[in-house]
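Q: Structures incoming, each one as structure tokens.
Derivation of every value follows stated rules applied to the coordinates shown; laboratory data play no part. Because the structure is predicted, anything quoted here is derived from the model rather than measured. Cβ atoms are built from the backbone, for glycine too; each structure is taken alone.
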Structure I
Amino acid sequence: MKLEGIHHITAITGDAPRNVDFYTRVLGLRLVKKTVNQDDPTVYHLFYADEKGSAGADLTFFEYPGAERGRTGAGMVHRIVWRVASPEALTFWEERLRREGTAVGRTAGGLSFEDPEGLGLEIRVAETADAPLMARHPEIPSPLALQGFDGVRAYAGDPERSHRFLEQTLGFVQGVDGYEVRGQRRGAIYAYDRAGASGIGGAGTVHHVAWASMMDDHQAWREQVTRGGSRPTPIIDRYYFRSIYFREPSGVLFEIATIGPGFATDEPSEHLGESLALPPKFEHLRAELERTLTPLPSLRRPAGSKGEEVAR
């Protein structure tokens, strides 16, 4: 029983229209699901990913309109890392981001930058046999596109307190720079940087990171986490996947989410994210939500675009 790398990462935004513009137009991801936070259906839950909405590429946001910026600290993920295929891709992204007015820093084998609300992001060249998870975009050649998550970095005051739980309970394998989380199909990196002060949640911060489970293993993972000394939630049916939540010993909120049923459950794959999608238990709220949720930029797929997204 192994976790299949990252399933999705969920963060917070205070400005959904600007968020949509940055992640679809600038970074070239596809908005694959426009739905609501199932614990607070008065606010959006937006999902950006590759063309298929694959686990391993899903970056999601809760929108709390006007939310103040948060501050990352111990017990929080502070950086999300994407994969690209080559140094040429890094050059492309450095030039593209700078044209957009985004400050970019060079790292060893990568680029670091922030989204408009200060969320820490990185793009790195990764040598991997994992399938590339790419979205189509008219301005981004496929060989240069983002290819899914490489991993996340979290802050912790004492990372060693998490070592036993991560290795013995979740099956993470410690490497030179963090832990590898690898299943049969896909892997990702989970790494720590030291920070003593606690953070404050808000716009531009990560709410949780979700690890991917095969559907048949999900109940067994809940039992495993319980035996490891954590207190997972009951299994929660999120309609597009099933979830359990718990905190690892350093305080980072983890989720284990199933691969499937998937985002095409209630929308054709060619029209993912084009309209407000509501799980059946929230359908009675549609009229009210369509009236009160923040208006978003329209995304269309012109004839002959083969799935390319552009903003109207």
Structure II
Amino acid sequence: MTGTLFLVQVLNGLQLGVLLFLIAAGLTLVFGVMNFINLAHGAQYMLGAYFAVAFYGVVGNFLGALVLALLAALAFGLLLEFLVFRHLYDRDHLDQVIATFGIILFLDHAVRAIWGAAPLTLPIPDMFTGSVILIGGQLYPVWRLVIIGCGLAVAAGLYGLVTYTRIGMLVRAGATNARMVSALGINIKRLFMIVFGFGTMLAGFAGIMIAPIISVEPGMGDNILILALVVIVIGGIGSIRGAFVAALLIGLVDTLGRSFSIDILRLMMGPSSARMVGPAIASMLIYVLMAIVLYLRPAGLFPAQGR
């Protein structure tokens, strides 16, 4: 293990963390304000990537594709909310889980029918195709740094929106007691629609930003959804601050664990045993972390007030 390799993996962990935050922020608000379990949130991440690929083929420009894909993700999310999800708000969580799982299956097959099963790619913008030199001469892609910077900027903007604006006040109040907010004359359905649409757009933005460095394929949102659910459990349901801290924590633990678990175990056992045990332990680290946090703080690190 070298200092340069450790720095690279820390940056990779931060990149994963900010992507998880973009997905988990919308998910935790939807769950916190609306008490609605939306397993199809990961599909919005997938659709954002597919929309970006499709619009890039039309406009031939990444920025134009980004804007159009964000608008498409927002519109599609609002359409789903109007046609399907709003009819599930008063149902129990089991019905919501089953219905949204059906949406996942439908959307996975829909993108496979429209774009095919073969992985697609989105080019990195020309001005961000290079690399920067880290300590020790190690090269690191500029686009990964752009993802980190954009994620942190969105996090700061979202914190300001939720903390210092009227709509943010209503969101925080809704996360604490949605019935009281409705009783005070606030149009709760409109608030739900705004929260849901904004959450789907954030998930779509995460998909767009990661599309240039991974394969865009059906089902790509399934695994990331599991990590996002772990994030909101650790951070605290309905808490943007909790989602941010937990997302960075999960990103670093998962990345560093997978990168260095074998090296660490070699200090305690033979190389062959370390190679066998290391990957298994690394894949469990985030769930062990979740169990520890829930044991010490059952409501999460920074739960919304009233929870």
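Q: To test your reading of the models, identify which of I, II gives 24.6 for mean count of other Cβ atoms within 10 Å over residues 52-59 when calculated.
A: Traced to structure I.
Q: Distance in nm of label points 7 Å out along Cα→Cβ at positions 84 and 284 computed as 3.5: which structure among I, II?
A: Traced to structure II.
Q: While we're on this one: Distance in nm of label points 7 Å out along Cα→Cβ at positions 36 and 220 computed as 2.6: which structure among I, II?
A: The value was obtained from structure II.
Q: Who wins on mean count of other Cβ atoms within 10 Å over residues 12-19 among I, II, i.e. which is largest?
A: Biggest value here belongs to II.
Q: Work out the source of 35 here, i.e. which of I, II gives that when relative contact order in percent (Cα under 8 Å, 6 or more apart) is computed.
A: II
Q: 198 is what came out when volume of the Cα convex hull per residue in Å³, for residues 76-195 alone was calculated for one structure; which of I, II is it?
A: Checking each candidate, the match is II.
Q: One of I, II was used to compute helix-only ellipticity at 222 nm (-39500 (n - 2.57) for each DSSP H run of 4 or more, over all residues; to 500), and the answer was -3000. Which one was it?
A: It traces back to I.
Q: Using Cα Rg over 2.2 N^0.38 Å, single out the structure from I, II with the greatest value.
A: For this comparison of Cα Rg over 2.2 N^0.38 Å, the top structure is II.
Q: Moving to a separate point now. The value 17.1, 49 for Rg and Dmax of the Cα atoms in Å, for residues 116-275 alone was derived from one model only; which of I, II is it?
A: Structure I accounts for this read-out.
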